[in-house]
Structure I
Amino acid sequence: MKGAARLVLLVLLIGGAALGWLWLERHPQHNPYAPFRLEHPVGWATAGKLATLVDTPSACHAVLAEDGVRFATLPPIGSGACQLDDRTRLDASAMTLRPDQPNSTCAVAAGLILWRALIVEPAAEQHLGQRVISLEHMGTTNCRPIAGTVRMSEHATGNAFDISAFRLASGRRITVVEGWTGKADEQAFLRAVRDGACDIFGTTLSPDFNAAHRDHFHFDMAARDFGTVCR
């Protein structure tokens with residue numbers, strides 16, 4: 001009986017593993033071994049797959065090109081901890097950013113595209129009743145350490161985006177600094193887009209984190225050993 005029980009258990013384990021793998025095959029957004037695609041929904045593995053693209057910009061560029069996203073690549077600049085090897089600039093046809101179209105790592109730019117399409121637009125329709133036509137930013141690249149530490153910021157290599165406001169189709173402007181504690185619909189929208197970002201970026205920081213982030217969302221694609229940082 002013991003041998004038969006072990007056999008039944010083994011069959012169940014194999015069957016469960018096969019079913020689990022089949023489920024992952026059908027849900028690539030949760031499968032860490034499936035290639036990242038912008039067409040996939042956001043899932044458990046999204047942030048991790050985007051983080052791996054930081055070190056393989058050519059693979060990231062291929063993902064953007066496959067989805068028809070227009071972008072430019074700029075030559076490397078800088079040195080040491082502030083060396084910018086991957087300088088990818090999204091075309092305005094892919095996403096309108098103000099006051100300009102900055103360069104960043106391809107990975108964080110891809111995360112921004114995914115966030116805009118799958119998180120920001122649905123949240124804007126739900127809470128504000130209209131679409132977002134542009135994002136306002138406070139920069140991507142800044143050769144400096146994290147405030148109060150000696151550890152270099154992800155901004156040092158352009159692997160971060162600071163988003164400060166959203167311009168709607170009606171001309172209405174939703175700012176993080178005023179909207180976070182402002183009108184009810186603005187609060188709901190800003191918290192929805194912050195929460196959604198936590199499944200895409202390695203780090204998501206908002207006014208809930210500290211006073212330094214009272215006027216913007218900080219997103220970066222830093223690789224994490226487990227999960228993401230979401231504050």
Structure II
Amino acid sequence: MKTAVVTGGTRGIGAGVALALADAGWNVIAASASEAERDAFDAHAGIELRHLDVTDDLSVSRLFDEIGTLHGLVNCAGILRRGDEYDIDVFQRVIDVNLTGTMRCCLSAHRLLAASGGAIVNTASMLATFGGPLVPAYSASKGGVAQLTKALAGRWAGDGIRVNAVAPGWIETEMTKGLRDDPVRADAIMARTPMKRWGQSREVGEFVRWLLSDEASFVTGAVYPIDGGYMAM
């Protein structure tokens with residue numbers, strides 16, 4: 001049985017990824033810094049809940065040191081502080097979680113993934129392509145994740161590790177609830193989205209499952225939009 005770590009795996013897109021992998025027969029370690037989120041996560045066969053603070057070097061190294069084998073790492077831990085990211089302390093916090101935290105986990109997982117010929121999937125965003133005026137740190141961090149993905153793919157291909165990223169659009173999660181509850185903003189989003197609906201975290205999870213699978217064995221260094229066509233318009 002293959003094992004994957006999903007950071008931020010107890011809510012939103014991370015939870016969708018964890019559930020999709022578990023249903024496909026993976027042993028999943030869903031890691032989160034929030035005890036409340038771990039407690040609220042519905043028990044599911046094949047998913048082990050663990051504590052992980054991606055901003056803490058010791059927390060990250062401890063998690064990966066305790067894993068015997070690893071075949072996949074999915075970096076979903078992320079935060080957004082809409083309207084507050086022009087405060088430099090908030091800006092730095094968002095970058096530390098979303099971008100530096102991704103790098104911390106990739107570095108700690110490298111040894112295990114090289115041994116198994118495993119793969120990494122990072123979580124970028126459509127805001128890696130165009131900026132979000134209310135979320136400069138989130139936009140910058142996700143642009144950084146996209147470029148980090150390409151850099152690691154080139155560096156680690158010789159180690160047998162594939163590195164890709166997904167760039168979700170408007171997905172129905174806690175992070176987008178405020179937008180979904182605002183009829184004006186929600187209507188504007190749907191007007192630009194060719195598929196005329198919000199995406200589901202499980203849909204992202206199924207694509208991540210494919211990227212981790214042997215079916216994607218010649219795929220690396222790519223950033224895939226999952227946005228219902230939003231960025232095509």
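Read the figures in this text as sums done on the coordinates, not as results from a lab. Since we're looking at a predicted model, the values are computed, not measured. Cβ atoms are built from the backbone, for glycine too; each structure is taken alone.
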Structure with the greatest value (metric relative contact order in percent (Cα under 8 Å, 6 or more apart), set I, II):
II
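Consider the structures I, II: one of them gives -10500 for helix-only ellipticity at 222 nm (-39500 (n - 2.57) for each DSSP H run of 4 or more, over all residues; to 500) as calculated from the coordinates. Say which.
Value -10500 for helix-only ellipticity at 222 nm (-39500 (n - 2.57) for each DSSP H run of 4 or more, over all residues; to 500) corresponds to I out of I, II.
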Starting from the value 5.1: which structure in I, II was distance in nm of label points 7 Å out along Cα→Cβ at positions 25 and 145 calculated from?
I
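The value 34, 22, 18 for semi-axes √(5λ) of the Cα gyration tensor in Å was derived from one model only; which of I, II is it?
The structure behind it is I.
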If you rank structures I, II by distance in nm of label points 7 Å out along Cα→Cβ at positions 41 and 89, the highest one is I
Given 2.3 as the derived value for distance in nm of label points 7 Å out along Cα→Cβ at positions 105 and 129, which of the supplied structures I, II does it correspond to?
II
